[in-house]
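Listed after this line are the structures, all set down as structure tokens.
Every number in this text was worked out from the coordinates using simple rules, so none of it is lab data. Computed from a predicted model, the values in this text were never measured in an experiment. Cβ atoms are built from the backbone, for glycine too; each structure is taken alone.
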Structure P
Amino acid sequence: MHDVIIVGGGISGMTAAFLLQKSGRDVLVLEEKSEPGGHIRTLSEKGVRMETGPHSFMGSSEFTWKLVEDLEMGESVMPASPSSKNRYIFRNESLTPLPMGLSSFIRTPLLSWPAKLRLMMEPFIPNGAQEDDTAWDFFCRRFGREAANFIMSPFVSGVYAGDVKMLGARAAFPKFWNFEKDSGSMIWGAVKYMRNKKRRLKREGIEPKKGLFSFNGGLGNITQILAERLRSGILLEKSVTGVHKVENGYKVESGGESWKARAVVLATPPSTTASLLEGSLNGMTDDLKKIPMSPVALIHWRAREDNHTFPDGFGFLMPRLFEYRVLGTLFPSRLFPNRVSDGWQLFASFYGGMTDPGAVDLSDDALIELLLDE
């Protein structure tokens, strides 16, 4: 009998397995696909290095750095180029830089003067935090409708591929929600949080890291190393069909095989979790089935290096007010080296999400045609 069985060999499942294994537990990971890693994989083809999911991790993530240290991957870490701080929002038929300071905020054409004044009034807006606030309700209350449309809504699309009017503010942005609840203002709450974090890091002797990072071989390196560390502790092409309580633990079934463990971790999507626990959670599976997942189609494409369609930077986001279906586009070859062969530049465009789920049902040819049209 194993100590723990983990269903799902993505980044969450394998990280949990690695940490449990590190603490001396006997762990088994069951993954239904032929390769581990979930959505974090790096593919190389015809001189192009493509990410199937996220392209980078944030330097402010202390947990990620601890994992990198535990996996002894420090030497392969690669910082993004300085231009990665440049982010763009589509407005007025052009890519407008997202202001990163007071001076650029005052000059930006991204917001009208009434909208800028409304945003600057945020510290004086009464605390109106509600448990069932949507992200739209929250951002409109704190920053005004125009800022919500042209800054916050694209941000939600970029992070969650979600619908700002459906996403729960407290669930999706717990820090932001608590800033208002505890400090009466998101701005003052953020200032207080950053001040306290800076003091804590200094007290603990931790050098804060800013910006974005990846690995020499792409972000998929981290899931590769996790899989190597787990070795025989991960079984592939094992589609779990049931989890049952038995004496002293649980039995996990896959086809004609079964395994026993004292505990089980389900690192699976809500709908899969619901089907595995059907009949054992007294109605909670119905709630799990209601949790929607944002479907996203990702298109990698390249252009000649002398094509200056896009400025240097991280990428751009598209507000949902416009007829364009693209959620946004990243500029991977401008963030990290060795992403595309010499003479080319690489881009990654996202379609779909909760506001346009039908995009993922389009054929590859139809998606490419849509990309070229836009």
Structure Q
Amino acid sequence: PFGFALFYLRGVAPPSVATIQMYKGVVPFICLQLFALVIVGLTPQLVNYLPQRVSLTSETAPPPRNPALSSCVQDHLFKVYDAKGDVLRAAIAKARTLDLSPLPGELRGDLKGSFDKAEKTFDLVAKIRATQKIIDEATPGYLPLHVEVRETQRQARRLKEEIKHLQSTIRQLPRNERGEARKNKLEAKIEELRAEVKVYEAKVPDNWRADHAAFAKLQKAETLAIRLYERNVDGAYEPLQEVTKVIAGADALAALGKALAGLPAAVSGAADPEKAMDAVNEVEKVMREVPGTREIQKPLADARRAMRGDKPDVEKSLKALADAQAAYDKDIAWRKKAAAELSAGLAEYEQAIRMNIGLRLQPKLSKEQALDVASCMANPRDLTLHF
């Protein structure tokens, strides 16, 4: 590229500019590029680190649960659990002391279950580490065998592909004397290749299948332990996230009270059933945007359907609206009570576990976490044993 640049400059520069002057101008830039190449040669991890850092700290950074990040995110979190395990356990214990009685039975049960899962996280981390330790101990004895056999199998596959290609060529040969002669040569070549394949297959040690199956079983145990951990931490944070959203929706729900209370009059006094349906549908549509209003939406939908068709049932619709109003009153009462008594405690607990146990469900990593994960991803993992 340096020479090309000089030739290009020579072609576009006026004759008054000497070639030596061009050299003087580009030499500093050439030196900078050579210096950059030296840095890359001495620290190849830098080539991987900088793009990863830019990606993970950008506005469009992938979420922590992205499979490409999972291994490094897990390593980061395990270090956090080691450093802040006691603090997290204390936060979980404190959350257990909260009075959850204002919550409905289903939400209360989900939240209590999430506390159990949060506490179980540390046992699952220990299980993952135990499986990884067993694999690390088994790897030195298994790796040479794995590399040797996979190379042998690779060579055998290459020969088999060549055999397939020759067989395809034979099928396309013309049916004449010349084609027959060519066919005989190719068939002889195929027999030679098959003999070579048998030689390679014979090189596979007798203990390969048993040793490979045993090591694959260890890898499967590790994968299962990781999946259990991931499902557990998601289950530890998701109900908390849901309950927090539902309680926070108290004001939005209260704002719909007047519209909901006006529906019975709109239905009973409407000359056109279509207008009554539209009025119910409008409230139902806005209600869907408020988290945790399923018990109110259901009777609203029943009220709307009752007014549908040639024979609208006003009485049935009014009964459904009364059920919706009762569900609304019950909902608004417990939400207000929960907002007053539980919001602060749940917010404190959520803050404590958000960027560790709940990290997988966050939209992106914090800057500190992103830098740690980028540093981890700059050192490629050896995946030899996975293929």
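When Rg/Rh (Cα atoms, Kirkwood Rh) is calculated, the result is 0.98; to which of the structures P, Q does this value belong? Going label by label, the one that fits is P. A value of 0.45 for FRET efficiency 1/(1 + (r/R0)^6) of positions 37 and 189 (r between Cβ atoms, R0 = 35 Å, to 0.05), calculated from one of P, Q, originates in structure P. For which of P, Q does distance in nm of label points 7 Å out along Cα→Cβ at positions 69 and 237, calculated from the coordinates, equal 4.0? Considering all the candidates, the number was obtained from P.
Identify the structure, out of P, Q, from whose coordinates helix-only ellipticity at 222 nm (-39500 (n - 2.57) for each DSSP H run of 4 or more, over all residues; to 500) was calculated to give -27000. Source structure: Q.
Each of P, Q could give relative contact order in percent (Cα under 8 Å, 6 or more apart), but the derived value 25 comes from P.
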